[in-house]
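Engineer: In the part that follows, the structures are each spelled out as structure tokens.
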Structure I
Amino acid sequence: MSNLNKLIDQLEQNIPFCETRNKEVSQSDVAWHIEHSLLTISGITDALVKSDPREYKWSFNFIRMVVMTTKKIPRGRAKAPKVVQPKGELTPAGLQKHISETRNKIKALQGLSTDKYFEHPFFGNLKLGQTLSFLEIHTKHHLGIIEDIKRGKDKG
């Protein structure tokens, strides 16, 4: 979980750039990518805690295998589910508050049974270890987009 905490630190370091956008890279600004990453981590940690390991069912999933093996999510291939799409105005103070809340949710995962799982909309069921790997891959994906947006520095 220390890797995930380091990635959250990187998201936090990008808050000063929250209004930066580059439409050649993404239709969304840096704040959107930070908030989306936090919503994803928060929602998935909640689902892990609530999951019932007795209901877990494994199935082969080619997309999951590719993403987990390459540790990369292709850009522009999938749209974020509505539940993790940021809504309303995103402010530095609001992002900072969400960072704090997300760190607390990650702490709640310590000591959680490895049989707990999360049902991903594209990858199927992911046990705790796979879920943490996915969260790292997903957060790195959005940090990469943030870096590309910042390189262009188009404020419009």
Structure II
Amino acid sequence: MIYRLAGEADLPTLAQMRWDFRSEFKPPDAMSEVEFLPGCLDFLRQSLASGMWAFWIAEDEGQIIAHAFLQIVPKMPDLYHFERGFGYVTNVYTRPEYRNKGVGAQLMEHLQAWALERSLEFLILWPSKRAVPFYIRAGYHPAERVMERRLQED
């Protein structure tokens, strides 16, 4: 198993996997795969080029089997740090046939180590209810200081 950062050549596969991930519970009024893939690929290309996103992947025998995305969110300078930030973890997905084998846990360890090397202050995410135990095992816990104001419902 290889854990690594994704590059430009990986983006079409990541766009397809995003479709696979989100279409597991696809509502009937969602857009089609043909509509979705070009826009998603464009988003991934722009995100990678910005340097503000890192796409971690797990690869088995040349095939991407899992991924986790991290957006770096810069913080305003304070009197102690200029280059502080935090990370937003999203799009964590493992292909169904590879689930419950430790792939996701290892992938998260690599992502978290990379974030620590870049001095990110903390990581946040919004898990589904069924994913909460996975994230607790990875060291996450409910936030006590975050507040939210919903502007739109999904």
Structure III
Amino acid sequence: MVYNIPEEVTVENAEDIITTQNPELTLNAGEVKPKFVYRGKRNTKNLVIEVDPQTRQKTFNCKLKIGWHICNMKDYIVVSRCFKCSRYNHKASEWRGQETSPLCMGDHTLKACSASPSDFKCVNCVNFNKYNGNAKVSKHHSTLDKTCPSLQAVIQKYKLNTDY
């Protein structure tokens, strides 16, 4: 993911701009494949690109010059989470079982949940503690929390299983 790209950069022209403005990386045509652009929280424009392992090694710890901007990069990893049970690695269409609130683990939907932050409980961390007797993680947060220890463990597992 390339953060804070200029407004004039689009999916169609991003590859050409990145390869011509960063000659020190010796990127060839086809090594950078722009996928999509999205707006961040502060209305910043971000670009998701796909690269092969060699190109990732060349570009990962550097900043890209794009227009008059110096843009940071980071791995773009998406963990699928079921919107019915809030567990990872499957979708709601594949779901079998009890619907669970992502905030409090109650048997109701997110819309129907009235739990306060002090009542939050993460179903993924509860399961992690149940099946990993040695390691205990805090379960007093929402399943939607980006700092959830279980989510971070899944992201780390994805990184270890990816051929960079």
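Please treat every number below as a calculation from the coordinates, not as lab data. Keep in mind that this is a model prediction, so the values were computed, not measured. Cβ atoms are built from the backbone, for glycine too; each structure is taken alone.
Engineer: One of I, II, III was used to compute helix-only ellipticity at 222 nm (-39500 (n - 2.57) for each DSSP H run of 4 or more, over all residues; to 500), and the result was -10500. Which label is that? Numbers along the way, then the final one.
Structural biologist: Numbers: I: -18000; II: -10500; III: -7000.
This value belongs to structure II.
Engineer: Work out the source of 0.60 here, i.e. which of I, II, III gives that when FRET efficiency 1/(1 + (r/R0)^6) of positions 43 and 139 (r between Cβ atoms, R0 = 30 Å, to 0.05) is computed.
Structural biologist: Values: I: 1.00; II: 0.60; III: 0.30.
Only structure II yields this read-out.
Engineer: Let me ask something else. Name the one structure among I, II, III that Cα extents along the principal axes in Å of 49, 32, 26 was derived from. Walk me through the numbers before you get to the answer.
Structural biologist: Numbers: I: 49, 32, 26; II: 49, 39, 33; III: 54, 34, 29.
Answer by label: I.
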